[in-house]
Structure formats: structure tokens, C-alpha cells
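Q: Below: a set of structures, written as C-alpha cells.
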Structure P
Amino acid sequence: MKGIGDPWENCKADLAIEEMTPEDVPEVAALERQVFSLPWSEAGFLSSLRSPDALYLTARQEGRIVGYCGFLQSFDEADVMNVAVAPEFRNAGIGQRMLRELMLRGRTRGILRYTLEVRQSNATAIHLYEKLGFVSVGIRKDFYEKPVESAVIMWTT
């Protein structure tokens, strides 16, 4: 039985993780605006979807997109470009499930290593990435704006 504050209560078994389509972009861009201070535009997402080197996934629950993530591949490596989960669905395992699926699909494309940047203050995300095999390899000073903050550079090992 789930208790009050159970971190899995918002992550229902019917969570569907699927490849992002152009029809998903308006809803994804709306979530992007909700989550990030310098959000990507719909045109930015559509451009990425057209690239054969990119893969983006959505997490959908009860018909609503509650998260998305994606990468840009370069040979046998990929840069994780976006990871977002709707605030009311955070800490429910959705980010982890999306990223595991993204990395699994990447493996079928020949990807052996992943990299990403994350705000230095985002301990929750850093912990998630560490659980997925990422390690910190350095800092990009003042990488982010609004607010200005350094990024932790992480790679899978």
C-alpha cells in the first residue's frame, strides 16, 4: 500500500515512453517554458526532430506529456540535450525511466558513451545521472543564464 508522500504515486504503470513526433512539439514546448528559464522554441524542437542524429522521447500519462528527453549523436557518443519532467510529477521515477529508455535506444544506434551538462545546484538531477552511470568530469563556468550558474560536465563511464 502506498503511503502519504510515496515518490512513486504519480508514476503509474500506464506511463508510455514513445518517440517524440512533430505533433507533440506544442505540448513539449509548453512544458519546456514551464520548466526552464531560457526555453527552446517549437522551431528548435522541430529542427532537432528532423535531424537523423537526434532522438527525442516523451513520457505520456493518461494522454498528457509529463516529461521528455533527447540526445544528439556524434559517432559512438551522444550529448543529452534536454531532460524535463512536469513539476507535479517529479520524484516519481519518470526521469529515470525516460533516460534508461533513451540510453537503451541509443545502444541500438551504436552509442557507447553519453555526456551532459547540469546546473551545479541541481543535486536531484546530479544524483539521478550518477545512478545511471554518469560521473562528474569538470565544470563549465557560468554556462547557464537566468540565473548565471556553472554546469557540472558529466560522462558515462
Structure Q
Amino acid sequence: MALDQSFVGRSYPATAPYEVGREKIREFAEAIGDAAPAYTDAEAARALGHPDVIAPPTFVFSITFRAAGQVVEDPQLGLDYSRVVHGDQKFVYTRPVRAGDRLTVTSTIEAIKSMAGNDILDIRGEVHDEAGDHVVTAFTKLVARGAGQEG
């Protein structure tokens, strides 16, 4: 069953604030194998002009993907998440994510397309800090494989 096109443009409520911690940034940097000092050493980050350690660019995925859960779990949309694969991801930053940030995410359905029996869902996640300033926009593409398409 194709996804409901009338959902294009629909925005979901902002998430509760997520507080970015130094330890979470360090753990993430270690997990992806990035030893850049600005991710673990506040002095190194300050030397680059940041007030505290910064997060690797893909760190924000865990926050924005959780927020996109409001979209994928919306029963009216009709998405069968058991058939979903992650198609693409990109980020457009205003500034890096920093330790101490309290971030909220507002998710919006950008597009719904059908192609070769698959539904393609584009979700935009706008990330703002506690002051309401834009930090990053995440673009997530999900592909819901059509029935009978395994792999």
C-alpha cells in the first residue's frame, strides 16, 4: 500500500531537549575511530575557537533519527517499518554540536515518492539549541521495500 501523499509538508512536535554530554561525544568519536582532539579535549576545541568539545558531524544522527520516530510510528502514514532500509543521510550545519548543548528536533515530511514498487520517504529534521538558534538540518531518506521485494 502506497504512503499517503497528503502527509508531505506535515511537521511533528519538537522533541524534548537532548543534553549533549562530553562523555557521549567521546564515546561516539571512539566508536567511529575518529581521534580528532576537538572531540575529547576542551583545550584543543578552544584552540579552534569552540567553547567546549565538539561532536563529530554524524553524532547528531542518533538524535534526529530518534525524532524521526514520530514520523515512522504515525499509524495514519501507513509505513511498514519492518520493510524499511536507510537510503541516505546528509547534514547541513550552521555550527558544530557542542558539549552542553540542549537540542530539540522538529521533523517534517519533505517528500513521498513511489518507485519500482518501493515507497521513498524524505524526512527533514531541524535541530535547534536552547536559545532557539539553528544548529543543523538533517535529511534522512527511508526506503520501504514493496511486498515481494526481499534483500
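Just so it is clear, none of the values below were taken in a lab; they were calculated from the coordinates. As the structure is a prediction and not an experimental result, all values here were calculated from the model. Cβ atoms are built from the backbone, for glycine too; each structure is taken alone.
Q: Check the numbers for Kirkwood radius over Cα pairs in Å across P, Q and tell me which is largest.
A: Working: P: 16.1; Q: 16.5.
Comparing P, Q, the top value of Kirkwood radius over Cα pairs in Å belongs to Q.
Q: Still on this structure, please answer the following. For structures P, Q, which has the highest computed value of FRET efficiency 1/(1 + (r/R0)^6) of positions 26 and 82 (r between Cβ atoms, R0 = 25 Å, to 0.05)? Let's see the in-between values first.
A: Numbers: P: 0.95; Q: 0.15.
For this comparison of FRET efficiency 1/(1 + (r/R0)^6) of positions 26 and 82 (r between Cβ atoms, R0 = 25 Å, to 0.05), the top structure is P.
Q: Which structure, out of P, Q, was distance in nm of label points 7 Å out along Cα→Cβ at positions 114 and 130 derived from, given a value of 1.7? All intermediate terms of the calculation are to be shown ahead of the outcome.
A: Numbers: P: 1.7; Q: 4.7.
Value 1.7 for distance in nm of label points 7 Å out along Cα→Cβ at positions 114 and 130 corresponds to P out of P, Q.
Q: When distance in nm of label points 7 Å out along Cα→Cβ at positions 42 and 74 is compared over structures P, Q, which one is greatest?
A: Checked P, Q; max of distance in nm of label points 7 Å out along Cα→Cβ at positions 42 and 74 sits with Q.
Q: Please compute distance in nm of label points 7 Å out along Cα→Cβ at positions 66 and 90 for structures P, Q and give me the label with the greatest value. Let's see the in-between values first.
A: Details: P: 1.5; Q: 2.6.
Between P, Q, the highest calculated value is found for Q.
Q: Let me ask something else. Identify the structure, out of P, Q, from whose coordinates relative contact order in percent (Cα under 8 Å, 6 or more apart) was calculated to give 19.
A: Details: P: 19; Q: 29.
Of the options listed, only P reproduces it.
Q: Comparing FRET efficiency 1/(1 + (r/R0)^6) of positions 18 and 138 (r between Cβ atoms, R0 = 41 Å, to 0.05) across structures P, Q, which is largest?
A: Q
Q: Of structures P, Q, which gives -8500 when helix-only ellipticity at 222 nm (-39500 (n - 2.57) for each DSSP H run of 4 or more, over all residues; to 500) is computed from the coordinates? Can you show the working numbers first?
A: Details: P: -8500; Q: -5500.
Source structure for this number: P.
Q: If we compute mean count of other Cβ atoms within 10 Å over residues 34-41 for structures P, Q, which one ends up with the highest value? Don't skip to the answer; put the middle values down first.
A: Details: P: 13.1; Q: 16.0.
Structure Q comes out on top.
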